[in-house]
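Got some structures for you, see below.
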Structure I
Amino acid sequence: MAIAKLLHEGETVKQLKNTIRYNTVAKEYLNSPDNPRLLQAISNLGIIDISDPIRYQDFMREFINEITLNQSLSSNKRQKKLYAHEMISFEDEDNARFSQEELAQISIELLSDLYDMENTPYVIYPQKDSGRLHFHFIRSSFSSDGTYQRVKNSKRAMRVSCEAIELKYNLTEVSQLLSS
């Protein structure tokens with residue numbers, strides 16, 4: 001079963017930086033040395049070295065610059081949402097069948113059904129701090145040519161995309177969980 005949620009959207013660079021910090025910084029009540037919050041960071045803009053704080057900060061600064069540049073390319077100045085913060089998780093059985101990298105790719109494919117993920121800057125944060133592997137996405141609301149990427153009725157659209165991914169990869173279906 002795939003579950004996708006739009007956690008929030010933001011309009012300012014300050015909000016974007018806070019969202020990056022939220023996904024980066026360990027939370028003591030959720031984490032331990034055996035269960036760190038920041039496992040990895042994956043992006044379509046290049047390799048992110050999370051082991052080197054300076055290089056990580058430099059990458060994130062460039063990520064923010066790319067997002068603001070894409071927004072500046074937009075011809076429609078009424079579109080105010082700079083970025084989206086989304087979360088995707090899978091059922092335990094699906095987590096056991098697929099590697100973390102495979103599930104990250106499935107997550108990207110799920111969002112690609114809704115957005116032009118190939119031309120939109122994003123960072124994926126795989127996390128286990130809740131006891132279950134899940135993926136946080138920070139995604140620009142603008143593609144590299146300035147096209148605004150926001151889906152009306154996103155909750156319904158995400159559910160449809162989740163159902164398509166469940167069928168394609170034979171993931172645990174919601175109906176199976178309800179009948180057990």
Structure II
Amino acid sequence: MAVEQTFESLLQTSFQNPKNQIEVLNAGIGGERTDQALMRLKQDVIAKKPDIVIIMYGANDSFVDIGKTEPRLSQREFRQNLQQIVERLQAEKIRVILMTEPRWGRNAKPNGIGEHPNKHMEPFMEIVRDVARSKSISLVDHYEIWRKLEASGLDIGSITTDQLHPNPSGHKKIAESIEPVLKKLLD
């Protein structure tokens with residue numbers, strides 16, 4: 001996939017005009033969990049002095065690996081980590097947008113205990129919603145948006161590379177979902 005097809009590039013293009021001179025940087029690392037994000041938050045995010053940070057975690061935290069019976073992180077650990085990330089950013093006067101992960105497609109490979117990965121990811125996404133409510137911050141609920149797309153007949157696999165990670169069409173849907181929330185914060 002070309003860089004210009006990613007949601008961050010699409011947002012950069014969408015918001016570039018004489019009124020808004022913004023720079024969209026992606027500090028995300030594939031495969032990362034919230035505990036790992038906490039360890040690098042200061043140097044990789046806060047040090048860049050952003051005005052707004054968009055956070056999306058949960059798929060890796062909630063996944064159950066082969067040979068394991070529980071997710072990589074407990075729901076309690078995930079909640080604590082996510083709250084700490086938000087609180088550290090807010091302490092630096094950085095505005096935060098939380099996002100749920102897009103849901104896994106119907107044909108996703110089972111996790112390590114033979115279950116569909118959404119079974120464990122769904123309660124983690126409810127934690128994201130709860131943290132957004134409790135911290136009074138903006139939320140982009142990709143999980144719910146993609147659930148509705150699937151319920152209306154869209155095969156999520158058609159907008160992903162592997163039933164989870166977005167392809168160019170999936171990145172476009174993510175950007176379209178973020179745009180109104182980001183616009184509201186910028187206005």
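Values in this text are rule-based calculations from the coordinates and carry no lab data. The structure presented is a predicted model; accordingly, all values stated were derived computationally and were not measured. Cβ atoms are built from the backbone, for glycine too; each structure is taken alone.
Between structures I, II, where is distance in nm of label points 7 Å out along Cα→Cβ at positions 62 and 134 highest? Checked I, II; max of distance in nm of label points 7 Å out along Cα→Cβ at positions 62 and 134 sits with I.
Taking distance in nm of label points 7 Å out along Cα→Cβ at positions 46 and 94 as the criterion, the highest value among I, II goes to I.
Work out the source of 15.5 here, i.e. which of I, II gives that when Kirkwood radius over Cα pairs in Å, for residues 14-117 alone is computed. Of the structures listed, the value fits II.
Figure out for me which of the structures I, II the number -12500 belongs to, where helix-only ellipticity at 222 nm (-39500 (n - 2.57) for each DSSP H run of 4 or more, over all residues; to 500) was derived from the coordinates.
Of the structures listed, the value fits I.
Among candidates I, II, the computation of relative contact order in percent (Cα under 8 Å, 6 or more apart) that gave 23 used structure II.
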